[in-house]
Structure formats: C-alpha cells, structure tokens
1. Which structure, out of P, Q, was helix-only ellipticity at 222 nm (-39500 (n - 2.57) for each DSSP H run of 4 or more, over all residues; to 500) derived from, given a value of -5000?
2. When you work out FRET efficiency 1/(1 + (r/R0)^6) of positions 159 and 183 (r between Cβ atoms, R0 = 25 Å, to 0.05) for each of the structures P, Q, which one comes out largest?
3. If mean count of other Cβ atoms within 10 Å over residues 63-70 is calculated from each of P, Q, which structure is the one that comes out at 11.1?
4. P(r) over Cα pairs in 10 Å bins from 0, in percent, for residues 7-150 alone computed as 11, 31, 12, 11, 20, 13, 2: which structure among P, Q?
5. Tell me which of P, Q gives 17 when you compute relative contact order in percent (Cα under 8 Å, 6 or more apart).
6. Quick one: distance in nm of label points 7 Å out along Cα→Cβ at positions 103 and 327 came out at 7.1 when computed from one of P, Q, so which one is it?
7. Thinking of P, Q, which structure, once P(r) over Cα pairs in 20 Å bins from 0, in percent is computed, gives back 25, 38, 30, 6, 0?
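Read-outs throughout are calculated quantities, based only on the coordinates presented, and are distinct from any laboratory measurement. These figures come from a predicted structure and were not determined experimentally. Cβ atoms are built from the backbone, for glycine too; each structure is taken alone.
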Structure P
C-alpha cells in the first residue's frame, strides 16, 4: 500500500513541510529507513541517526527546528503517530478458519465453543472445554479437564497439562509448558523421593506468556497468574507462585516456589527470586538482580538486591578501592610504616 505525504499528514493532523505528492510505501526506524519510507524522531539522543537517515520523510515534534533535507510532518507525538502509520503498511494479519483439522485428535467429550479453530496434529483430551473464537495451534496439547476461555490464541507446540484453568483473551506462545509438575522432592532413607504435585495452574484474562516459558502446577492449591500479566520468553515460574495483576516479567527470570508477587511489579531480565518471599505492589527489580528476602516496594538492584541508589553507591565505592589502597600505601610509605 502507498500513501502520499498529503494523505499521511491528513491522517495524523500534521503540518507538512515537503512535497505533498511524494509517495510513501513503507515505514522504518531512522537507521533502517530507505528511500520511499517514513520514519520518526522524538528523542535528541538519536540526532546523529536523524542526520544520516535515508528516509524520504520524518515525523517530528511540532517545535522541531533542526535543519534537515528530508520532508517533515510535524505532529504532537511522533512516536504514537508513527505506531499508527506502521499499521497502515503492515500486511493483513494471519487468520485461521474455524473448524477441526482432519489430523487433529479431539476427544468426543471435549466441549468446543463457536468458531473454535483446531489446527493440524493438535491433541484435545477428554473433558476439555474451549471457549468461542479460540485458536489451538498445530501440535499443541491440551490436557484432561482443562478449561480455556474465549478468544485465546494458543500457538503451535504449546503444552497445557491437565486441569489447568485459562481465562479469556490469553496468548501463549510456542514452546510454553503450562502445568508441568513443580520441582518437589524430599530426602527419605538417603534417596530423593518425589512429592506429588496435585494442584493446578490458573491463568486469568488478558495474560500473555512468551515462548519456552514454563509455569509449574502447584503442590496443592494453585499457581496463579492474575489478570493482565505479561511474561516474556524463557521465564520459569515455580509451584504455588502468585503473580499479581498487570505485572511484567522479562526474559530468563526465575521465580522460586510459593513466592507472592504483587500487582504492577516489573522484573527485568535474568532476575532471580528465592522461594517463600513477598514482592510488594509496584516494585521494580532491575536486570540480573537476586532477591533473597521480601521487598516492601521501590526500585531494587544487585545481588543480593537492595534499594537501587544504595547499591549503586556501594558499587561506586568498590570501584574506588584500588585507588584507596594505593593512597594508603603511599601514606604508609611516607610515615615509614
């Protein structure tokens, strides 16, 4: 699809500086854009990329004053405007026709809502209930007595074990495993004996779970991912963990058993959480931090994690130790010590 700059400017209530008949056929970042594409500039730290960009036009702030050779469309919010325009150039989304593929295995006792799509080689076990407009991807496995709500998208090769409860509008990406046994063992007579994991996983509405992430079933009760939680790829959530509403868990984070995470918590990449602790609402845990005790809120960083400003100061002190030792040695030499 192609638009003129005049058309794009009209779509976003922008002020055009340039040839209104110029044809734009795509959108890209400042560094990647080429002739015929539009980009955006919203942050001064990217001024170098702006000066070198090969884009044919740029969305810029209304008070933009940098002299550039390419056409400009001045708008209130270049970032949001660019996001809307990108959708105009995006290909049509992939759709899946309702129905059961001949190669899928669907137990006769399964209850399927209206317009459900079961893709090739999927397996739907006895007692499963699937809501309207849900898509079960190729080679996915839905275990016995699992309940999945409406308008969910379960991508190919997802495993959802028995008796899991999945809400509506949930997205689970390929390779995720929901409801595997929690890691529970007990030393008896010198040998590790398995502790039965008899609970379930409950995932509430509007949750998204990334590729190859694992959410273990509870030992008893439930492992609970509450409404609106967004979980990245390669995250491990252990048995009986609770993740509060609208929290964000970034890639390679591991949360040990029975931890309680509050609402609107952010965990950056590679965070590690010990078991049986509580993370207060609104907490932020910076990347590669290790949490060894309950957190009352605020921003935390380091290993063991502490309030971020304290941790940064401690790191700065450590980096100065070499110079401090050198100064002490010099003083001792002067004093003849």
Structure Q
C-alpha cells in the first residue's frame, strides 16, 4: 500500500499502481482539497486495475482526520470514554452513530476503509496516543469499539484495530524512534491485549501491529515479530483477518534494515500487506527488491476490506439520518439521542 504525492494521479503513479505487487493506496491531507476532488481521485485509483486497488485513509477524528472541509469534524474518541463513565448505554449509542458517520462519509467519496479504531489504552503517558484512545480500561475500550465498528459495518466499511499489542504504555513516538515497552507478556495479556482479544471475538476484519519493541516477549518489534503475529495473534488469539504493517517509513521500523528488508521482514513475520506511505524512493525500492512470494491466503483476507455500497456525498447530505447524526456528533451534549436505523 503506497502513498500518493498530490491531488490527482500522475502518469508515473498510474504506472506504479499497475505493478502487480501494489495492492492499495493510502490517502493523506496532501491528497485532499474537496469532496469532489477526492471522489475523482478514488475513482481514478479504482479504475487502474481489476480487481480494484484498496483505498484507505487515517480518519479517526480529533487530531487524526485527513479530510476536514466538507466532512463532519469528528471529536477524539476519548470523549466517548468520558461519556461512558457517566452513561454506558448513551456512550455506546454515540459510538455506533460516530462510527457510521465516519464510514458513510468516506464511502460516499469512494474510500474503502479507515485505519480505525484505535484499541490502545490511554495509560496517560503516550502523547502520540493520548485522546486517540477511548479509555484506560480495556473493557470500556472493547465495549465502545464494538459499538463503533458495528456503525462502520452498517455503512459498508470494515475496521482495522491498532496498534497491536498496545502502544499506550510508553511515552516514545514510533514515528520518531523505536519505543521499548519493558512489560512482561503476562502484564500485557491482562491489560492492553484484552481489548484486541475482545474485538477479535467480535469479528474484527483487520489489525495493525505497533512499531514497538517488547523485549521480554521478543527481540524484534511487534510488526516484524513472528512470535507476536503468528504465535500470539494468529494461534493464541485465533485472529483470522488481515494484518497490515504500520508505515515502514517510520523511524521505529528502521531496526529492520533497508526498505526492502523491512517489507520482507514484516511479510515473513505474518503481515498480509505492508505500507510505504511517504517516501517514493523507498516504495520503489520495495517494489524492485521484494522477494517474498505472494500469498493467496492474504489475497483472500484483503478482499474483505473492499467497501460495500455508497451514495454520493450530495445525496448523503440530503439524507435525514446523516443530518441527525452530523448534528449529534458535532456536539454530543446538545442533542438527545434519536431513534435512527444505525
């Protein structure tokens, strides 16, 4: 999965996307100008190949929302956790509506899925996670994430839980360095891993591991670790969905070597698809130097991530359900919950 440079496909990018090793595109704020522009861009990406390429985006809400003008501004999900402390049922209903709203707006412009929700716990030490996490209690995280994902699915979008097995327990940011979490497996198992385990049992379609090292479990970061991905995630937790690497351009991935070595290490460890988001030369090096044989099972897993159904954003904005949901999510406290088929 690759990143693009601008608002439309260049001829060079069109040729790159035709490469048989490319399976998808991730969009960023640099690729967004308006709903109409991004809808045209996703249509162009989908037209490159058959079966069509996946189109994804990080669209969690709060600090991490790539498309803003023309889209509902989503609050950070920590707000849902705060409401959960006062009224569990209201928080779950709000989570379902928020997940639906996020997903239905993205589906209206042709995006297949968002890398959401965050299943990390808010331990109060990680600036990069912080209010991106629902709560500090894994049972609350699972409760709200389940509702949020059910809303996404209602809109025709599957979910990607991140960052397995949990990025919230350390202060370091894996975009800038390799974080090291010194906890033993037994400590992670009954805290951070619990939300992932619950969501796997609820049928979570995909997971993204963290570029975090847990030296008491393995000597490789989770995203490059067969112990984490094959032994723990696949076998012990019985996860059958897709595993995406986190961005291989991040500093936390540097321990795995050159870009092709990082990609090969992630795929060998158990990832189904690797991300190279922001460095075109690194992405080309991966395409030219990757020796890992394609896995038909991975291809079958990835098929599930294609979005289902959508209406135009113009038509969506005329829909009473969208109008009510957008008002509600804009200010959770200002409106009563309404009986919506979401």
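1. Working: P: -5000; Q: -11000.
Considering all the candidates, the number was obtained from P.
2. On the way: P: 0.90; Q: 0.45.
The maximum falls on structure P.
3. Numbers: P: 11.1; Q: 15.8.
The structure behind it is P.
4. On the way: P: 11, 31, 12, 11, 20, 13, 2; Q: 11, 38, 28, 17, 5, 0.
Of the structures listed, the value fits P.
5. Values: P: 6; Q: 17.
Structure of origin is Q.
6. Details: P: 7.1; Q: 2.4.
It traces back to P.
7. Values: P: 25, 38, 30, 6, 0; Q: 33, 60, 7.
Source structure for this number: P.
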